[in-house]
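Just below sit the structures, each encoded as structure tokens.
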Structure I
Amino acid sequence: MSDLPKSPLLDDPANFSAVEHCTLCGGAKSTEQFREGPFRVVRCDDCSLVYVTPRLRPEVLPEVYNEDYWSSKSPKERGYADYRSQAPLYLKTFKKRLALVERFRDQKGHALDVGCAAGFFLKILHDAGWKVEGVELSPAIASHARDVYGFEQVHVGPIETANYAEKSFDLITMWDVVEHVPEPIPFLETTLSLLKDDGIFILETQNVESKFAKRLGPKWHHYKHLEHLYHFSPKTIERLLDAVGMEVLHLTPKFGGKHVSIEFVRERAVRVHGAMKWALLPLAPLNKMSFYVNMKDEMIVVARKKRSS
């Protein structure tokens, strides 16, 4: 099992609060899957949602996503080694995912990317002819979307503070976001009030029931306890979307892969076993080489608002 992330937030117990009830079904009983330091990863006995307790208090959580998150010295436990430098790979990944968007929304329109980070997907949509806007909690990375790509229309802060009109977007996307949110139901309700009645919602999150996640157990690279508060499965993500008035049109691991560098693979492999640091050392001269990989441990969900009967 990996070491805990090196963060001053861990030093003060007052930064954390225990989770007493499942956010999805309200159940009070859970079964521990494993424990790491102060964190327990548990599964709700009633609905099977997997979540972390204790977790950072909502008022403290934004501190996770400072500059150290995007240029992390320990990315296998928290954040990214150098998120901005991987722009070409993220752009290739999102260009591949654009095909899924166009399958369900062939007409261009007004799009909102929630958790847009450096603006990589905004750029792909913009270049394809979409009018784009973004929301990003972290000022540290939102500046990249503004300064490099010129997306002045990126709102920095919680989506609740954005001044968007209801039912104003044809497409809302949310890549690797929902697992970070302390209260996903009200968060999604707020977000999806901005979606037109005939709009499309696409989210990506990890699949804790995937074969890869089960094979690795506690060493699965998505167990990052400061930031990943929930670990969804197809069953629980569908239940979550149903709770906020959405119906799932498509759920697939197909587009959940990423273009990654050899350096990224070496970095994540260390979580599986410390000896991998040395076993993969001969690949160091190839660090900047990249390839597409899909371990099928992430899922992309396409949904729309439920139709009135």
Structure II
Amino acid sequence: MNFADRLIQSIQRNKSFIVAGFDPQLETFPRFILEEAAAKTANSEDAVFQALLRFHAIAIEALSGVVSAVKPNIAFFEQYGISGLLAFSHICKMLKEREVPIIADVKRGDIGSTAKAYSAAYLGRAAVFGKPTAMFDVDAITVNPFLGFDTVETYFDDCKEYGKGIFVLVKTSNPGSATLQGIQSNSGKTISESVAQWLGEKAEQFVGTSGYSSLGAVVGATYPDEARALRKIMPKNFLLIPGMGAQGGSAQDAVAGFSTQKSGALINISRGLLGSIPATITDSPALGLLIRNRALEFNAQVAAALA
């Protein structure tokens, strides 16, 4: 089964279009998480690993059955060095055990053998002493296309062989995105539109029984008019839509990129789900309940917007 079909199944099973973004900042964690981690370990590196693992284990349990995928952002784990990367690996394994689709937000984009190595790390297999081995075994990754479409095509073989997916940056949610993405070419198309056109043309190679392609696109919720236009160019590509909540996009803005069948997209929520934890949260049951209730509220907002 290809990646897009697995996403559609997860959306239908959990009645949710939300992908939970894991963007950890230790200073925002509840005090009890940090104190427990410090008490268990003899050094700060182990304490960081334990805190990251404990917080996200609670989150994964709370979000079970109420979100359709999880998107761990590698940068927020990399900032904690080897401890963060080890936690990232363990968290991905925990999600895999629960059969939760994992979209690793890694924004890789490079040429030739470098891109192939990135693909092997996340989507395919790395050769370890002559044996093909899955390392960070996720379901999809985000990809930056701005070194050329040939760099994106490097990921195609692993996507086809292992049933994985990619989400290519098309129109990002940040305020300065138009500086480059809005530049018009001689054809009159913006860079975003040119990337979208290429993705739309390549989509058919990865279309599953759901009718959607595992060759996806990142289109921000903060630009709903552009999202509607880009969806017309990419009718079969699965969209990953950031920007709802903390970045200012509303549920109504976020669903602008959905297909005419009101499907084919996931809305990322990060800080709105796992950030700004009140000081009154002092144990894991309370934290889990808070996270779950937030997810349910976002689901209700999206359902109302689609209706």
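Throughout, read-outs are computed from the coordinates displayed, never taken from laboratory work. Computed from a prediction, not measured in an experiment: that's the story for all the values here. Cβ atoms are built from the backbone, for glycine too; each structure is taken alone.
Structures compared: I, II; top value of mean count of other Cβ atoms within 10 Å over residues 57-64, i.e. the largest, recorded for II.
When helix-only ellipticity at 222 nm (-39500 (n - 2.57) for each DSSP H run of 4 or more, over all residues; to 500) is computed for each of I, II, the one that comes out at -14000 is II. Each of I, II could give P(r) over Cα pairs in 5 Å bins from 0, in percent, for residues 193-248 alone, but the derived value 4, 16, 24, 20, 15, 11, 7, 3, 1 comes from I.
Supply the structure label, taken from I, II, corresponding to distance in nm of label points 7 Å out along Cα→Cβ at positions 41 and 113 with the calculated value 2.8. Label of the originating structure: I.
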